[in-house]
Structure 1
Amino acid sequence: MQSIHTIFERMRSNTSGTALFWNDREISYSDFIVMIDAWSERLVEHHIAKGTVCGFIAEYSPNVCALIFALMQAKAILVPFTPAIEHELPEFIEIAGVTHLFRFDTDDDWSFEKCGSPVQNPLVETFIERDVPGLIVFTSGSTGKPKGILQDCERVMRKFVEKRPGWRTVLFLMLDHFGGFNTLLSTFAYGGTAVCLPDRSSESVCRVIQQSRATLLPTTPTFINLLIASRCYMEYDLSSVKLITYGTEVMPPSTLSKVREIFPNAQIKQTYGLSELGVLRSKSESDDSVWVKIGGDGFEIKIIDDILWVRSEANMVGYLNAPNPFDEDGWMCTGDHVELRGEYMRILGRKSEMINVGGQKVFPAEVENVLLEADNVREVTVIGVPHPVMGNVVKAKISLNTPEDQFLLTERLRKHCLERMARYKVPMKYEVVDSENLHSNRYKKIRVGNNPVGHE
């Protein structure tokens, strides 16, 4: 556990730094270390030790963050959950083999329960012999049954050993997916401040940024678009933000252009990662460009038939309930269609996301970008739906800023699209829906049709 030990020692030596901003107050690294040590004692009391599969249902908070580091010190297997998956919890507990479970409320109080004696997965059992802590996260299940992904925490931590500047980071990405967990670890590893949110509404995010003077906002294109539509940014001082990172889905260029106006002091950076592979180093061509260079130490990339493949030193150990997705040389097909230009690439969308219209390829993100440029469009999700002649046609689900006659809206949007793209890409159907029906609680687009998809 050399990498984990190095980062723990760095945290312990950061006596003057601020570790967390939570509920309008700051918590120092000195106090945070005391909390971690207290949780280490509790784990012993609850018989949680090396190899124990320990789940916790929570949002980010001081006790939750301290528990995470205590579990890693104990070499346990961490299984983070959020309250939103409560209805799926029994299935997840069975897949992961959770035996101990902590629940946290909004006041950071906690309770504990035992989960019986589930059958342990052979991959999990190897962690006792390897003497390292593990992490289990789940895919979204958008294309079938959720898959349990087992990661080696020592491998994940390795990329944070080299000291880098710390940020006051908004913990926006959710704890129970790899992107959120990666953000949390990097924040503390570099001596930054973890800024916790009461919820992920546009108003709350803006308010907490102002109060905490946050400098880094990792988020999704969907949330950025909702922030723009809400106009909440006009009511708060967001000038402290120096970096915005986005990933998990394709960024519409129209949204990227608008966010640069809202955050003129911030660098805008695209990120790329998968739960199975980790988060790659990335460099955007410029703040106003969706072209990105990815890779870095520990990662290799290649393009086969316009599809991105990645090989990573931080590969997951394996799926708990599905076949290994890596080939014999350790490469994984991401399913992402890309376009190359020198060292940079533009991600067009997932292969499973592509709509085949009479033999022609349509990527939803391209159509969504055009529709977002139209007047009165708040948010849009494009999917493919069956058609007796064309095989599939394009359908747009749209939320509006103000109500509008359906017939006039359809005619206006169809004309708008025909002036900007090939006819086969223009949506044949338009449905007006509430914004809440277009994205998940993770602020990612919900694509329900014959082409479901979801980046992890």
Structure 2
Amino acid sequence: MLSIFANRTYRHLFAAQVIALIGTGLATVALGLLAFELAGNNAGVVMGTALAIKMIAYVGIAPIATAFAEWVPKRTLLVLLDLIRAGVALLLPFVTQIWEVYVLIFVLQAASAAFTPTFQATIPDVLPDEDDYTKALSLSRLAYDMESLVSPMLAAALLTVMNFHNLFTGTVIGFIASALLVVSVTLPRQAPSEPRSIYDSTTRGIRIYLATPRLRGLLTVNVAVSAAASMVFVNTVVIIQGGMGLTQRAVALALASFGAGSMIAAMALPNLLGKLTDRWVMLSGVSLLVIGMFAGMFIQGAYTLMALWFVLGIGYSTAQTPAGRLLWRSSHQEDRTALFAAQFALSHVSWLVFYPLTGWLGAHYSMSLTFAVLGCVTALTVVVAWRVWPPVDLKEIEHVHTDLPEDHPHASGVHTEDGIRHSHPFVVDDYHPRWPSSGR
């Protein structure tokens, strides 16, 4: 897996991702402490609102930002967005009103909503070999999981020698370092794209996404992952401290168990995806989430919960990590950023639904019922995914063009009474707005 670090451009981009993630993790800890300083016992309301603002920015901004991003070189855009995020983090220690937190969080998350899909869409251009890109996806998953473990520990250590306001300085340094690492490399040139209206550019990624059968399958996987994982992220502290009467240390250990399962799955995926199809691997991961949700109805004690969280971590990573391969396979280079933005926005719609639903169910009903409801949702998505995601996912698909002139550059093939019949790697684009029935 580590062989891809021989690629200097990827090495610098991965370092930029890791450093920015650690900076963001420090900001998350500092933001919670800032909310308590400003709002006291109402800090939970402030944090809940901030998370809602984050999700709204992710869902609403990502497709729009990528539409405008077509006019700016990727490296310039990534550096600019890193600097905007650094600027926001620099201002956060000086806020005195809760509304100021909300405004700055929206700007920060709007910049992240533009940065993340643009960054993700750059990696397949840097690593065009599918095996190398699969390793990069696993390393990215490992980076996210390691950040969730390292950042809180680092924050705790720093808080022993400094005020929490200074944690935002670490965030600023992280974003500036990320910008410098991006500046230090030359990114592959963007393929020229046809001039489009803002509306066309904004909706293009979502239209390609929904017109591609394998991506409709991915959409159901997104729903399953957010339904199951929201139980972990929202209710772990409630189950451990509220239901079992245990300490914060037990909460940390349970979340670490989830992260450990996710990391082990991420390390195993490159070899697994070399032998099995993405569909089989991802739906197996979702099926593991279904089993875990229903098993959660009968959990007794912290150790069994940690074991369950470990299994759910394996299912979470297995179902989610290969998504980039599907997006890469389903787009031309010029449409890749728009498609990654569509995945970013649509997946966060699911989180926006299941975060509050999971919290509400856990607060008003039993945890067993919450597990059961989310288990039923996850099971339903498996059924839908098996139906909408073709079991045979052909790369090259024979199809007919009925509206191309014979001298068109794309018109190579057999000329029949119905039109021009030919076969090639098929993606939805201007010449292929619909998926051919032969591709199913």
Structure 3
Amino acid sequence: MLFNSYIFIFAFLPITFFIYFYLNKKHLTEAAKGFLVFASLFFYSWWNIAYLPLILGSMLFNYIIGESLGKSQEHQKVGKRTLLTIGIVANIALLGYFKYADFLIENFNLVAGTKIPLLHLALPLAISFFTFQQIAYLVDSYRGETKEYDFLRYALFVTFFPQLIAGPIVHHKEMIPQFAKTRNKLKNYHNISMGLFIFSIGLFKKVVIADTFAVWATKGFDVAKELNFVEAWVTSLSYTFQLYFDFSGYTDMAIGAALLFNIKLPINFNSPYKAVSIQDFWHRWHITLSRFLRDYIYIPLGGNRKGEIHTYRNLFATFLIGGIWHGAGWTFIFWGALHGGAIVIHRMWQKLGIRMHTLLAWFITFNFVNIAWVFFRAKEWDDALKVLHGMFDIGAFKQVWNMQYTYIILGFILVLGFKNSYEVIMQKRYMRYALFLGSFLFFFALLQLTNIMLQDNKVSEFLYFNF
């Protein structure tokens, strides 16, 4: 079930909303929580019910380990460090089996000359997100930062449908206390209006903007045999804007849907294409993933506590792991290595104390990010090299359709010249226009969605469903 589908917008979301608050109104608090878990699991199972035992087993396993880690040392037969290691290894093994098994087999066959058959495993939906979320919970339990939760509350923390599939990656302390607040069990019309407004912005981003850029990105990466200079830049920029509006659109819809239930999810995007350094970019892009990588990989590796050389190593390793998390392929690994190398160079540059003009800093940062996205998008090395060759082959210049120019210019205007969703809702003077603007965006997006359904008889998935 997709956020940008009729069945979610007009059936699942309103039905879940009204039943949840009806149960709370009748003071059936535990039943309301149980229903929301059931609804979230139903939402998750919509794609393939075969995934359901996997997420249920994962939740039960991590809950038991987390509860054991939260107990005092004298009540444990197994040491906390050993228990934490077992929990993390089991989670990574589960993720690795489904996500990386075929990649490892392919490369082993290539190196060893063997012919081990591939497993052809389907990637379970959201496994990367709920695995990272639960690893964070185990580490926090080991550190003594969690409280005793019953399984129902833990299940709600993991499965809450607005953020289940593609984040934001949330901490238990951000979510579980919100469900416990008495005032959050009553309908809040301010939150409802804000939620619908943000959801409408996200729907518009996905259906009207991202899916339009997707056509040109797909044509350049997957269809065209070769690209001239202009076509290659149109292709790369189309994907750069597609990815941003697709994922930030999903996040807006997640935040908006959660607000209907009086739950505030953390901000995940803060105008990342306005960044003036690669460090600034990662403070703005997929913020909750950056936070996870910092808190549970970079800092445990030693952070910046052991000198510059170790800091560079830790930074590079963190971004390399971030690349691997996104996908099982050498292009993702190379993308992570590019960002790891860039963040190391940025730190070295900072040590020199030389300041760069803001406009030049933005130009370098944006173009680095845009070029790196080529490897992120390409299905094979040859696809990436095809696009890059065209981008730097200035002699092969040819005009393309003006509509593509127009959309790319509009893309720059939107990401650079306008406030993002979070900034808009934080400034009250904009909210007097929220009803009008939200309604306009919602109905315009529905018209586009209807057009897509009439042509293709289906709506497009979000890009981060593949990760």
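Bear in mind that the values in this text are calculations on the coordinates, not laboratory data. Quantities reported herein were computed from a predicted structural model and do not represent experimental measurements.
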Inset, instruction - Using helix-only ellipticity at 222 nm (-39500 (n - 2.57) for each DSSP H run of 4 or more, over all residues; to 500) as the calculated read-out, with -25000 as its value, let me know the right label among 1, 2, 3. - result: 2
Inset, instruction - Work out which structure the value 23.0, 74 belongs to, where Rg and Dmax of the Cα atoms in Å was derived from one of 1, 2, 3. - result: 3
Legend entry - Of the structures 1, 2, 3, the one that 18 was derived from, the read-out being relative contact order in percent (Cα under 8 Å, 6 or more apart): 3
